[in-house]
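Each reported figure results from applying straightforward, stated rules to the coordinates on display, with no laboratory input. The model shown is predicted, which means the values in this text are computed figures rather than measured ones. Cβ atoms are built from the backbone, for glycine too; each structure is taken alone.
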Structure I
Amino acid sequence: MGGYDFEIKVNNINEADARLTQGIENALEAMGMQVENHAKAKCPVDTGNLRNSITHTSDSESAFIGTDVFYSGYVELGTSRQDPQPYLRPAVEDHVDELKQIAEAMIQNAFQ
């Protein structure tokens, strides 16, 4: 009997791309939620209106965290009469390592 050599190649690039895309979307959603929570915890409270208005959304490329309260920028950046009380920027900057870990975990989970 003769011997046979054969090679099987399986190209799963489409599945890998779909899993990566899903992992990224999951990561952005989780990161958006985490930043929203940190921003709410850091937000100065008078009436609670600003803190309660902080939300997040995400899509396949970005996460957006913010508020539609008109004075939110004045609180974050300050004015000539009021010192800044940043809550959005620190919600990201103070938690960069945590956000990286979330992204890594979500993308890894997509491939399990």
Structure II
Amino acid sequence: MARISTYVKDDAISDDDKLLGTDAINSNRTVNITVGSLKTFMEENAEFDGETTIFSQTVASNTWSINHNLEKFPSITTVDSSGNLIIGEVNYQNNNSLTITFSAPLTGTAYLN
């Protein structure tokens, strides 16, 4: 059996990409879930309390440096300038700033809460 660490890292996530999950309603069977269906579920069902910081990276860069002043280590969602979900490596500097490193220069938006 292959280990997850042996798979190629996909930096270009699309709505049609599939994730492996568990269906709690159907006897916890293993299922494939598309990123698009997960995104729709979150948009329709997620409730957020507290502050959200929205950071815009307008100049293409591999590294986004963000000072958010939320006084915590926030969860982060990043999208490129076309609105596609993108994944970068997050390094928390402290509870008010962080950097996100991508494999290629990108513009886009980071949502922190």
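Out of I, II, choose the structure whose coordinates give Cα Rg over 2.2 N^0.38 Å equal to 1.65 when calculated.
Checking each candidate, the match is I.
To test your reading of the models, identify which of I, II gives 0.7 for distance in nm of label points 7 Å out along Cα→Cβ at positions 21 and 45 when calculated.
It was calculated from structure II.
Taking 19.4 as the value of mean count of other Cβ atoms within 10 Å over residues 29-36 derived from one of the structures shown (I, II), identify that structure.
It traces back to I.
Which structure, out of I, II, was relative contact order in percent (Cα under 8 Å, 6 or more apart) derived from, given a value of 33? If you can, show how the numbers build up before the last one.
Numbers: I: 33; II: 28.
Computing relative contact order in percent (Cα under 8 Å, 6 or more apart) on every structure in I, II gives 33 only for I.
Could you tell me which structure in I, II was used to calculate FRET efficiency 1/(1 + (r/R0)^6) of positions 13 and 53 (r between Cβ atoms, R0 = 35 Å, to 0.05) as 0.95?
It was calculated from structure II.
I have -3000 for helix-only ellipticity at 222 nm (-39500 (n - 2.57) for each DSSP H run of 4 or more, over all residues; to 500), calculated from one of the structures I, II. Which structure is it?
II
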